[in-house]
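Coordinate-derived values only; no laboratory data. It should be emphasised that the depicted structure is a prediction, and the values quoted were computed from it without experimental measurement. Cβ atoms are built from the backbone, for glycine too; each structure is taken alone.
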Structure 1
Amino acid sequence: MFTSSDNNKELFLGIDGGGSKCKAIVMNANNETLGTGISGPGNPLHGFEQATNSITESANLALKNAGLEHVKLNELYAGVGLAGVNLPELFKQMQDWKHPFKQMFLAHDLLVACLGAHHSSNGAVIISGTGSCGFSCIDGQEVMIGGHGFPQGDKGSGAWFGLQATKQVLLSLDGMIEPTLMSNVLLKKLACADATSIVEKIAGEKATFYAQLANLVFDAAEQGDKVALAIVEEGVEYINNVARSLLMSKPSRLSMLGGLTPRLQPKLDELVQVQLSEPLSAPEVGSVFFARQELAKQQDLVDSK
């Protein structure tokens, strides 16, 4: 469990950078929330400059929200949890960033999500937002399931659902599979007239684009659309299997996070659902906890010399 410091003048910044957005929180040394901010994508896999700009922008927005515009970024201890930095090359790139903070403590997004969800290093999380992944940390032993990125991985994520919808709509418009309610919705959403114009519209698009299409799959499935139902069933079963695999190591708690959680969680197997616990705090709070832990380790080293 995390304890508070007596030094209320220290300010901590927590960052949760994902494929669609970057969320920031400013907290004091007593773990009180002072302000929050949200900006654009924060996954360096989709662009280093975009990610660093989003981190800085969300931090400034959080300070503004807290009424602390007079506080400079170089006065903040920053815990920065990012998607993508589980890849060593991206971790090094972000670690080498000439950041504007007093100190920056970098971690992958799954670790800070776990810290936030359980207020402890021991536990497990399933992420299903723009991307998807399973993660557990038990007695210092980390296990990751998935997290391979889009389009080669991230099954059961928003991007995956959106991509499957696009594929099936194109097949339907070509007369290769049965008609689907998703066709007219997608054509209207993309302002397209036919399959060719859809292909032109989606050429070169990234995960964040496809994630915006995920809800049309669930909407169509709830109306009984067979094509959409098959996509949902496949995605749900993948998340079920991730949960079953994580539960084999008997984590103290298992939580599910991400923008698709409200739509996916009720469809999971009952035996999985009963094992899920509500996250205690958001991942950006977990980033603050991480920064506080790392700062305490530094102080212990100084004290031991």
Structure 2
Amino acid sequence: MASMRDIKRRKESIQSTQQITKAMKLVATVKLQRAKTRAENAKPYFIKTQETIRSIMKRSGDLDHPYLKSNGCPKKAVIVITSNRGLAGGYNSNVVKQLAEHGLLPENTVIYGIGRKGIEYLSRRGYQIVSDDSDMINEPLVSDAVEMTDKILEAYNQGEIGEIYLAYTFFKNTVAHIPMMTRLLPVDIQPEDTEAAGSQDEEGGSEDKKSDRNTPMNYEPEAEEALGMLIPRYLGSVIYGAFIEAIASENGARMQAMDAATTNAEEMIAKLSLAYNRARQGAITQELTEIISGAEALN
């Protein structure tokens, strides 16, 4: 059994750790509120941007554009957005696990890393890190997303990579953060939601909506030139949106992790306090027993 001195030192150590986890939880909570507001305000813009691009693609018919078809290169690139710091629970590991789940193996995948934790994890597992832009995730700007877009598009246009993916964490709410893997290039146009379209037909006004979806898209200038300007902007908006979602998710995950650590520290302190009191009571009982025994011996 541990001595009273050992128990006391252990208890004091855990109390110091608890103070740190409490402070980190408060800091993460403040950062989360700011990041959450930013993500919620920006989300409608990015959703509408994606809807607009997909609508344009659906009405354009079969276009011969490099961004809409594979360039033949088997190499795949993944923009992996993680954090620069740990102590965020499974936030970082859940993101990088997306690569294995989607069959992106080290021999045919290169990594554009944003966040030191993800880069360290993937480099240990044999992935080639071709770009380290970890500073972008500290205070992401639109210009950072544009810079990353230009970098990956240059590699794509030169035939160095054939597909581009984005791995990040989607911020659903304060306690729910969903790791995501999205293909950026070639642009993946999702099919129409037939169920939603059917419900609109029942409510009325469906003929106009069907006609609007089937109206061909006219481009000025030519379609290829217009897409050459639109798609890079689209990719930049998606990457910037992922930055904002990732920051909110990181702070939410860190807040939860520090809250759990603080709770665990409280439980450990309670157990150590009980063990200390029992040890103290045992020591007092032993001293009383020795005193009584000594008195009886003198008599």
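Give the label, chosen from 1, 2, of the structure having the highest value of distance in nm of label points 7 Å out along Cα→Cβ at positions 21 and 261.
Comparing 1, 2, the top value of distance in nm of label points 7 Å out along Cα→Cβ at positions 21 and 261 belongs to 1.
Just checking, which of 1, 2 has the largest value of relative contact order in percent (Cα under 8 Å, 6 or more apart)?
Top value of relative contact order in percent (Cα under 8 Å, 6 or more apart), among 1, 2, belongs to structure 2.
For Cα Rg over 2.2 N^0.38 Å, which of the structures 1, 2 scores highest?
2
Out of 1, 2, which one gives -0.91, -1.18 for log10 I(q)/I(0) by the Debye sum over Cα atoms at q = 0.22, 0.30 Å⁻¹, for residues 77-132 alone as computed from the coordinates?
1
Here helix-only ellipticity at 222 nm (-39500 (n - 2.57) for each DSSP H run of 4 or more, over all residues; to 500) was calculated and came to -13500; which of the structures 1, 2 was it taken from?
Computing helix-only ellipticity at 222 nm (-39500 (n - 2.57) for each DSSP H run of 4 or more, over all residues; to 500) on every structure in 1, 2 gives -13500 only for 1.
State the single structure among 1, 2 that was used to calculate distance in nm of label points 7 Å out along Cα→Cβ at positions 29 and 157, giving 3.8.
Label of the source structure: 1.
Can you spot which of 1, 2 the value 9.2 was calculated from, given it is mean projected area of the Cα convex hull in nm², for residues 53-180 alone?
Comparing all candidates, it corresponds to 2.
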